[in-house]
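No lab work stands behind these numbers, since they all come straight from the coordinates. Predicted model, so just to flag it, every value in this text is computed and none were measured. Cβ atoms are built from the backbone, for glycine too; each structure is taken alone.
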Structure P
Amino acid sequence: MEYIDFEYLQDKKEWLKREWNSKRPFHYAVLENFFKAEKSDEIHDNYPKPDVKWDGTTYIHQKNKFQKSVFEPNSLFDKVFKELNSPQMLQYLEEVTSIKNIVADEKLFGGGLHQSVKGAFLNVHVDYNIHPETKFHRRLNLIVYMNKDWKDEYEGFLELWDMKRKERIENIAPHINRMVIFETNEVSFHGHPHPLNTPDNISRKSIATYYYTKERPVHEIADEHNTIYVNTQGSKGKIKTFFSGVKALKERLLGKN
């Protein structure tokens, strides 16, 4: 592969599998150096700034986040996502996660390039469980972060939650070339609920791909639903969400996006 360090991934496969299987209440794993070092720098340096071609719609539970999922054929990011959705990568993910018959989403629905700017947040949630077009089951998220010299005071940590115990189980900084994979089910709560505290010229960048299967274990099947959000910040979270809702309403009334 040109961008993904697949030889390195093969070397780390058994370790990654052990990590995946050791996690509860849902499976996940974190791996550094996902892309080849020189290619990671290339991706970072060519990561586009958000403009009118990005979707920056505000929602009640999401603010100042931009998404882009359409790329010119044979462009850098077109190649990157083709590798992420390649047969070799799907087989590798099956071997690590023991999820069989994984299918890629060539349209990158909800995925692609994500970029958040100052003040951005994404409340803790479980993802939609059924692809809106194929009606396949969403099973796995893969995210690679693309942020150099990220500081803790910027916030933007990926939080993983055990909502049965009301406990945060991971707080993952979005450092460059750090890959996170986690299963998508009814208890895989995640998000970055604390608003970004970055300088105006720094954004939180990530590459996201989601994977599906035609079937899923019977005990995991739930009625089709959209993203389900929870408040993990008490009154502070309620106030933050209220003002995001006001911004979203203004955008709709003004016809933005």
Structure Q
Amino acid sequence: MHDQPNADESLDRLTADWRIFQLRRGHRFSTDDTLTAWTAARARPGSRRLLDLGAGIGSVGLLTLWRMPPDATLTMVEVQEVSHKLARRTVALNGLLGRVTLRHKDMRDPTALAGDAPYELITGSPPYIPLGKGIVSAHPQRAGARMELRGDVFDYCRAAASVLAPDGRFCLCHAAGDPRPEQAIAAAGLTLLARQDVIFRPRQAPTIALFSCAWTGERADLPPFVVRGEDSEWTDEYLKLREEMGTVVWRPGEAGGEG
């Protein structure tokens, strides 16, 4: 097993007992990922069949899996080969090959989820910058994670709806100022149960929003989640979130993935 990082990689803590391979200058897991997984874990605790769409290096799916029962399984679908390979090494390193299925496929491909039994909990963090609306990174992995090169939130919602259990939950993260997530949820025939905006610093507009969906239910939005307070330190609610997710509070100069 290739259990050591290459020169252009780092091996960082994902949870208290799991580690993750990342490119030093590529796409790295972030606070957005932790927030998405936390939202999912709270939306349907105790789930045993998990799916992560556009899984990237595996951070959202694995963080969610960490919060589930020990017999829970996870399927991760990712189109970028570099991210897929990093995720596979991460899964092997943490002894999760018996619980995690990795598929190197485009979720828009009809064969990507064909024949799958319904999933109780589905996660996704779609790229949210349309082509022509931003600068495409010269690094292919970073470009694919940010720009809508291979699908947008409508594609994620359609894919999730195709395999969501009758009592399942689909949780995603997207840009707070973009109206498309709510449109995509409705277009897929799903119901938005809750939206929670995320404010990273005081007196700033929300940057991202977290969405929890199901087939039916009443919508009840949550108060904005604040990451840092007036003193620029992490808020108590964010520290509590990190405790729930088993993540490590990084100190200055300590290697870590979250920003």
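On relative contact order in percent (Cα under 8 Å, 6 or more apart), which of the structures labelled P, Q is highest?
Details: P: 26; Q: 19.
Top value of relative contact order in percent (Cα under 8 Å, 6 or more apart), among P, Q, belongs to structure P.
If distance in nm of label points 7 Å out along Cα→Cβ at positions 17 and 241 is computed to be 2.5, which of P, Q is the source?
Q
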